[in-house]
Structure P
Amino acid sequence: MDLHTATAVLIFCAPFFILTFWAVINAAQKEFDSLPKKAAWMMVASIPFIGFIVYFLFGRKQGKNVPAP
């Protein structure tokens, strides 16, 4: 793999990795109705390339923000 190919792959994959990481962290910080529901949304958010889209469209609205201590 040459440098141009590696750069292209990195540029394409980095945003998906960052958004997936952000979705999992966001799900971990929210309070859901039950622990299994929270775990399910964290698993959905961690699916590569499409999980964060599904989480931000549907799961983010179901969780409640936890006030900072």
Structure Q
Amino acid sequence: MTPEEILKVQTYLQKKFGLPDLTLRMRKTGDSVEVLLKGEFLGVIYKDVDEGEVSYDFNMAILDIDIEDAA
């Protein structure tokens, strides 16, 4: 992902979820970025190009202990 793409996706997610502290950070692989909220790792966004169409897939693992703490 290019820096311009990363900024566009980050801005979209910040507005969509109302989370200005949500940031994206490059990874060593060029097809994905880390998603962070106030510096805490949330998940990974992968870029997918299929037949010329681009999409972004957000993958977030939720641990059972995190769910227990939220209840």
Structure R
Amino acid sequence: MEKQNNLSGNNRSHIQIGQTVQIVLKAHQRTGELTEGMVSRILTKSPNHHHGIKVMLDTGEVGRVKYILNE
């Protein structure tokens, strides 16, 4: 999968349930380690967030979106 450079993980309107994304978990904020998965819930209510929109993956993991991936 390749990263979509034109869509930012900072804008809620770019993220949809069922999309494959790469997120940074709270525990990995210092290292920036990415976790890939499918969005099951969008947790951030505001239209944008400078650190990335917070989502829950289908695995139950919660983090902020860094990259939206092409399928």
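Matching task: 16.6 is the computed value of mean count of other Cβ atoms within 10 Å over residues 9-16. Pick the structure from P, Q, R. Can you show the working numbers first?
Working: P: 10.6; Q: 13.9; R: 16.6.
Structure R accounts for this read-out.
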Next on the checklist: Quick check: 1.1 is what I get for distance in nm of label points 7 Å out along Cα→Cβ at positions 17 and 41, calculated from one of P, Q, R. Which structure matches?
Outcome noted: R
Item to check | Value 18, calculated as relative contact order in percent (Cα under 8 Å, 6 or more apart), assigned to which of P, Q, R | outcome: Q
Checklist outcome for this item: With P(r) over Cα pairs in 10 Å bins from 0, in percent computed for every candidate in P, Q, R, 18, 49, 25, 7, 0 is reproduced by structure Q
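Determine which structure produced the value -19500 for helix-only ellipticity at 222 nm (-39500 (n - 2.57) for each DSSP H run of 4 or more, over all residues; to 500), calculated from the coordinates; the candidates are P, Q, R. Don't skip to the answer; put the middle values down first.
Numbers: P: -19500; Q: -9500; R: 0.
It traces back to P.
Readers should treat all values here as calculations from the given coordinates under stated rules, not as data from a laboratory. Owing to the predicted nature of the structure, the values given are computational and were not obtained by experimental measurement. Cβ atoms are built from the backbone, for glycine too; each structure is taken alone.
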